[in-house]
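What follows is a set of structures for review.
Coordinate-derived values only; no laboratory data. Remember, it's a predicted structure, so these values are computed and weren't measured experimentally. Cβ atoms are built from the backbone, for glycine too; each structure is taken alone.
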Structure I
Amino acid sequence: MMRNLPAAILLLSLCGAAHAAALTRGPYSEITGQDSASIRWRVDAATVAWLTYGAAPDCAQVQTLSPSAKEHDARLYGLAPGAEFCYNIYLPAPGGEGVVLAASGTVRTLRPLEQNSFEFLAFGDSGSGLGEQYDIGRRLERFNPDFVLHTGDITDFGTDETADKQFFAPFAGILRKAPFFIASGNHEYAPPKTPPDKVRGFLAKNYLPFHHMPAGPGSPHYYSFATANALFICLDTNIAGGVKYAPGVEPGSAQYQWLEETLARNPAAWKFVFLHVPLYSSGAHGSSKMLINSLAPLFEKHQVDVVFQGHDHGYERTQPLKKGLVSPEDGVIYITLAGGGSPLYIQTTQNDWSEKYAPAYNFADARLDGDNFTLNVFDREGKPLDSLAISK
């Protein structure tokens, strides 16, 4: 579909290559802040591209040129907090005469403190390319969240080649509507049985070039962001899953010190953590004593409300826990959302502290409104699986 753009852009398009580049990945948004966002996409041949954007529904208020490349990353700054923006991506038309609208999407900036209500989706362990994954993708697309949390393992082998089939294709609809905040899973580091000499550089080669999380000392392994009256913290717990090159979690480690400082200095009314390898789990992998001993005391001390986990393919919600015991008044709730499309783990033993366990494909829709937090969990057919309500 041809569009009329300003003369300067049309003149630049006339200088494009004879081959018309085609969109092969995205668009998707990442590292969204209160006044900024990053829109990314990939084309099959290096070319210039143009992005127009603006406060919805006017998507053409501002125009920016993306230099010739296969991987495009358009950084948008000076955006209004807590607002929805729409955008259009244009590529040179065949023959270099004019431009073609290649894709459209929306993104919402994070909310300022005075806007104390928002919605987000959460799921994980989706990388399979199977039909169940596409079922989850279609369900997610029906929502309009501010953002999406992913608890890790976006592909089963972690390679860039599998990312299109197992991440960008099944979730194309929701990726065009909301930014993803991703916790690195053990499969992001390397496929099983990868030779040790190739594991060290695997993440940097296959994952990091195409996924940027908020800036920080340990990003993208661990980072935080704030929206409205809530703090979100992403941790990398893969060392407890046998990933040798994952950052440490023990007291004194860089990640532990960063977590302790981040929790201590942030006065947010609500605190959420998301990670891959779980602390408490009734699933096949089970609970991790290493993570419980290292991280649970910090979560309890600083009154973390909910920890979202992955890795054990299925769904589970614990009762509020403190020092390993049920503590309804001041315990931390651990929720495993690891049924995003990968084959399920069928486990029949449920721990005493487990409130709800289901070996089912799942995703969650979460809403925070002032002093009230609600979470509704659904299976891949959209049927209710569990619900949670917390009030302060």
Structure II
Amino acid sequence: MKHPKLKTVFGGVCAPQGFIASGVRAGIKKSKKDVALIYSEVPASAAGVFTQSRTVAACVTLNQKQLQKSKVARAILINSGNANACTGERGMMNAKQSISTVASALSIKESEVLIASTGVIGQFLPMDKLTWGIYEAAKALSRDGSDDAAEGICTTDTFPKECAVEFDINGIPVRIGGIAKGSGMIAPNMATMLAFLTTDAKISHSLLRKAFKQANERSFNRITVDGDTSTNDMALILANGKAENREIREGTQDYKLFYAALEHVMVTLSKLIVKDGEGATKFVEVTVTGAKSIIDAEKACRTICNSPLVKTAIHGEDANWGRILAAVGYSGIDFNPDITEIFFDDLKILGKKYDISFSEEKAKQVLQKKEITITVNLNSGKHSATFWTCDLSAEYVRINASYRS
């Protein structure tokens, strides 16, 4: 639920003061924008979370090293259409070259540039096109550029994803904005899904990192489309302090409001990613309650959301509660199936002691909706978690069977 003190605003990553962005078509993809640039007019604190896969793209490796050395960045370059993953030394050289080109185009230090790539794995970047695109993106930077940037980072996405909010700290307006991409290969373990956030809040680097990591666990790490973790998953945030608010300190009401705003933006972007899942026709919110621990609740949620059998049953509008209970069973948590209850929206599908006296007709009506909630009450404790997923359709197979072509 949105915090009552948050106001939705337009502008995405350009909503906060001091940020400009752009998105251009460089020819990496056949017919769409494929290079995006986000730029802070002043040095900004930078933090990130990254895929925990052992197979990672060059951009992930370079960003991790960069953020270990420096707490500051000013620019984020993103290209779509090519992941630059599993490309060896040449891929690393190309990534470093793109950083150097951005620094040159913007007259900033190479240490102030972060990069991201998304697209096909195992292909070399067309550096002539990317270099041209970087200079064009630098020339196109604008306060109105968030829409173009959001479009430029898309791959199989059917729509760009943006969100921004405003809140007051002691009467001073502060903003957080973000863009994201993701449609398939979505089961982030990080912290192909990418997210980029900006804020003009004045906050220490250590507290920014803490808030970002925590919000990531409650947003991007709680979504799944197909159970696949990408080589390029990452989320980055820049905080430039241009709002000139009193510095946000841990444990204060200011921090609680900042965190609520950050989590809201990240959860909103997460939900948009799931709603745009490849071939998806239904958005599903899964909540597990009554768990013995938060870890158990999260494990059960993740297993339900990743189950192809659960997802295909939802697509077929089949109230097959047995697939949900089975998924909880192999999630590895300690629970008692005899006292577990399952609800589709407010309709009880499974009661204690395997009571299944529900109306198939009413269940069908629920499952025919575009947005569905599934609640599993384990009745074993007081912890809960919520994840977001979508159905699995034949269209998903078609999209991914021909992805490289």
Structure III
Amino acid sequence: MYSAKLKFPFHVKTKIIYGAGSRKEMKIEMESRGKKRAMVVTDSFLYKNTDFIKNAEEILGNYCVGIFNEVQPDSAFEIVDKGAKIAGEMKIDTVISIGGGSSIDTAKGICAVLSTGRPIKELMGFGGIGISRLFHIAVPTTAGTGSEVTSAAVIKDTSSGRKLILADPAVTPDVAILDPELIMELPPSITAGTGLDALTHAIEAIHSRRRNPVADAYALHAIRLISKNLKECVIKGNIVQRGMTMIAATIAGIAFNSAMVGIVHAIAHTIGGKYNVPHGLANGILLVPSMRFNMDACPDRYIMVAEAFGIERRKDESDNEYLERALNKIERFVSSLGIPVKLREVGVPEDGLEECAQIAMSDPCILTNPKPISDPSEVLKILKSAW
């Protein structure tokens, strides 16, 4: 299962605070670090349609010196640079991201720009930030991305229509506040999509070429929590069930931050950038087709996934029979959440699949896929299966 040459680093930088009403800890965390000037980073929907941001201002009081509410569903270079310019003018020492992965990733980008003095476009890739000048508190309002505990941000280059990755330990948030009260009213489609994002993070961390026993522990428990709670949350979900999906998303984030992901994310980034398919939804559609593609390369890993998913093995069942039944069950689980299950249903045209396969080949996530992929025709097989 593991090589005798196994070596890996594992680091969790982020302090995690969980509990109903825990958003009240924002000011306390700032005070404990001697910080006094925070800018809240969020999106216009939360700003206009919920009381989350007003409540945050009330909690922070004079510690809040401004709100940047221009984040869009796909964070983009121009949004990050604009937010950084405003933050610099405010002379902030803290950024507080409130929202989904796009808000948190935008805040990470703002931290990177203000720490280096360079535009975000020049910082994309791995490393090069150094030390972050800003204290970052992430307050997720979805249960999916895990961005509140990861060292990566996905930011879109609108000129090319591609999503690119910034990865550096310096942009990992310092504090993650998980308040299940903030996700109680999430609509079913967002609950499902973000939950499948977390499930994909966990499964890809399990099968990644950089897998390790510590990441496995986080990922397997995330799978258990999602399999037991996500469907109920899509229907409605009580605060305990909602909270468990929130914790699952965070620990899946910790897992893939160490082990990385694979082909599901390489393709999801591509179709998200090119056709604006929401990331979690893209992952959900591509998950089982990609697992079928990878199965012969990591059957032992998928047996672990099946067991964590609560799929009992029948007497005298072979590995292949068990795995095939497990994949069918995971596929039914995805479809039971009431979201689109084929790429054609979310606006990806059949004649665009070949280009998507070509683009996905250059996504760094493909490097840690369990089955090496050297030809876009292999990616195209997955795309056609999911179409």
For which of the structures I, II, III does the calculation of helix-only ellipticity at 222 nm (-39500 (n - 2.57) for each DSSP H run of 4 or more, over all residues; to 500) return -10500?
II
Answer label among I, II, III for the case where P(r) over Cα pairs in 20 Å bins from 0, in percent, calculated from the coordinates, equals 28, 54, 18, 0
II
Structure (I, II, III) behind the derived value 17.1 of mean count of other Cβ atoms within 10 Å over residues 102-109:
II
